[in-house]
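What follows is a set of structures for review.
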Structure I
Amino acid sequence: MTAFTLSETFPHAKEKIFAAFMRADALVQWIAPTDDMPTTVEKLDFVPEGGFRIAFKVGDDVLHLNGQFLVIQAHDHLSFTWVWEAPAPHANVESHVSISLNTLGSKTEMTLTHSRLDAAGMADRHRSGWLGCFARLNKTLKEDTL
């Protein structure tokens, strides 16, 4: 089983970072790895066992991602499944994402672990994607558009 962990320190309170996951209008501002990949949140039921579905426009194609929230601990931790739909690369492979937020003075350290990345190339592809998302989240938080 392949997994990776990324950590990033943001100059914002963890409540603000946690809120970026809670609302569709916030999520679309940063969840794609680049600004050239417009997203639409088609479903977001931010409760334990609630689901989500996100559409990503990639060139002329639209790829869909869905998942289910497994754990939601307000402002501290959340975990969810992560499943790309066909025809996306790595379609129908259920992976898991776990996010922890820890206060460091006036900053917040976000630690993300993405696991069950068992298909060839899946870990590298997702690591790159999450790094792009982190950069876009940081930009969105700085612009205070959440």
Structure II
Amino acid sequence: MKVILAKDIKKLGEAGKVVKVANGYARNYLIPLNLAIPATSRNISKIEIIKKQAEAEKTAMQGEYQALAQKLEKIKLTFIRKADENDHLFGSVSESDIVKALAKMEIEIHSSNVNIEKHLKEIGTFDVEIEFSTEIKTNIKIKIEKELQE
């Protein structure tokens, strides 16, 4: 099914772009969430309007993301986890753990903004990238400490 993207979607395209996606993906996800509209001849004539609306929305969000990125640069999160004698964790620290820790600090981000290749499974200090858009990225320090056993 061909759809016109109403918003920028990672790995799919920018707002106003006509893309071909699976029928179910369009019907069950993109269209109900107002992320896309069907690419009918009537809607194709609205592409320029969609692009202008998306650009205005993007500009408004840039300032907000910039302020949030500056706030995040100063943050260092510490997680205490159980680990074996080789400092390998019994479990891991994932994107959702980072999002929850930031939420406790009253900083709301989505787990899709957290870029880690795989879950952190060792004791140590790590830099984790937080990406709001292709232009606005920042790193936060994640420190994982071993839980003391009694």
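The numbers here are math on the coordinates, done by the rules we state, and not lab data. Computed from a predicted model, the values in this text were never measured in an experiment. Cβ atoms are built from the backbone, for glycine too; each structure is taken alone.
Between I, II, which one scores greatest on FRET efficiency 1/(1 + (r/R0)^6) of positions 53 and 125 (r between Cβ atoms, R0 = 35 Å, to 0.05)?
Between I, II, the highest calculated value is found for I.
Ranked on distance in nm of label points 7 Å out along Cα→Cβ at positions 37 and 93, which label among I, II comes first with the largest value?
II
One of I, II was used to compute Cα Rg over 2.2 N^0.38 Å, and the answer was 0.98. Which one was it?
I
Given that log10 I(q)/I(0) by the Debye sum over Cα atoms at q = 0.32 Å⁻¹, for residues 5-44 alone, derived from a single structure, equals -1.08, which label among I, II identifies that structure?
Derived from I, not from the others.
Of structures I, II, which gives 30 when relative contact order in percent (Cα under 8 Å, 6 or more apart) is computed from the coordinates?
I
semi-axes √(5λ) of the Cα gyration tensor in Å, for residues 21-76 alone computed as 32, 17, 6: which structure among I, II?
It traces back to II.
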